[in-house]
Structure 1
Amino acid sequence: MEPQTGISKYYCNYSDHLQQKYKNKEKAWTSYQREQEYLQKEKDLINRFRAGSRATMAQSRLKALEKREIIPKPFSQTRTKLELVEGIRSNDILFEIDDSWIGRGTDPLFYIEEIKLMRKNRIAIMGKNGAGKSTFLKTLLKEIYPVE
């Protein structure tokens, strides 16, 4: 039987795998449906005899039903259809910075007169340790704000 996660191991070739997978899926659904039918019959019987001469029988069946390990609903893999439609570009400029001091708090590390990064351009950010490379990137991502 297939586990709830939908992951199973098959030690056979692909065509045998498909047959075995189909059989396992059928077996899981059949046992799940039988279990559901049994549970429904038991619940109906308990509700019918809850009060009256057979109340003790209904109580014992209710306790047995509560202790019973219920078979989970078999995992069914659904196919997702995904259509990707090319959207309209909002802008060819990815980011632009003018007249900004980059740094943390009130401690400026360096000054940027103007930077404009266009779509499909590549840049390299190089510098010594502590020069402000990470601070600059965090400023671009708006995690921190430029020094005023």
Structure 2
Amino acid sequence: MIEKNVLNLADLAYQIAHNFPGGVQALAQRMGMSYTVLKNKLNPNCSTHHLNIEELEAIVMLADTDELAHWATRERNGVFVPIMTQDEVNDMELLDCSAISDERYGLFKGKLRRILADGIVTLEELKELKLENFSLQQAIMTLIGRVESLVRKPGK
């Protein structure tokens, strides 16, 4: 799982690559690149090698991750929700989505209560609350998407 406090695309690429099964070495092999070159491109302290957009896209596609979409939407104060088709939804999944939404709402309210307890809200606390809210909104939108996929289309 990628940390929610990733600062930039370079940090995100680093985390995705290091979470890849087999690590950066396996990813480099899949990309047809040497391990050393990819390692240097992912190193934020290396000024001689830089990841290009095509390589970032390859990393995301090979890792089969939505983390780039999650990061980008959080940066824009949004929420990323993958769309699922009707045949992928069942009653247990709907129940799970509902329970996850309730759980995230509880976490959000608990965070809010702790933040307000001393009567002072810091910028760091606000940032934490916003991250908890993004998680809650994502859960709710996922639930709505699942229910929406069950709407009967005319003629079916």
Consider the structures 1, 2: one of them gives 0.00 for FRET efficiency 1/(1 + (r/R0)^6) of positions 41 and 129 (r between Cβ atoms, R0 = 35 Å, to 0.05) as calculated from the coordinates. Say which. 1
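Could you figure out which one of 1, 2 the value 3.0 for distance in nm of label points 7 Å out along Cα→Cβ at positions 25 and 57 was computed from?
Numbers: 1: 4.2; 2: 3.0.
Structure of origin is 2.
Supply the structure label, taken from 1, 2, corresponding to helix-only ellipticity at 222 nm (-39500 (n - 2.57) for each DSSP H run of 4 or more, over all residues; to 500) with the calculated value -13000.
That value comes from structure 1.
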Of the structures labelled 1, 2, one was used to calculate distance in nm of label points 7 Å out along Cα→Cβ at positions 73 and 113, giving 2.8. Name it. 2
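Comparing mean projected area of the Cα convex hull in nm², for residues 9-80 alone across 1, 2, which is largest?
Details: 1: 6.9; 2: 4.7.
Result for mean projected area of the Cα convex hull in nm², for residues 9-80 alone over 1, 2: largest is 1.
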Computed 10.4 for mean count of other Cβ atoms within 10 Å over residues 65-72 - originating structure among 1, 2: 1
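Could you figure out which one of 1, 2 the value 32.6, 92 for Rg and Dmax of the Cα atoms in Å was computed from? Walk me through the numbers before you get to the answer.
Values: 1: 32.6, 92; 2: 19.4, 60.
Structure of origin is 1.
Out of 1, 2, which one gives 0.20 for FRET efficiency 1/(1 + (r/R0)^6) of positions 33 and 137 (r between Cβ atoms, R0 = 30 Å, to 0.05) as computed from the coordinates? Walk me through the intermediate numbers first.
Numbers: 1: 0.00; 2: 0.20.
Source structure: 2.
Each value in this text was obtained by applying a stated rule to the coordinates, not by laboratory testing. Keep in mind it's a predicted model, so treat the numbers as computed, not measured. Cβ atoms are built from the backbone, for glycine too; each structure is taken alone.
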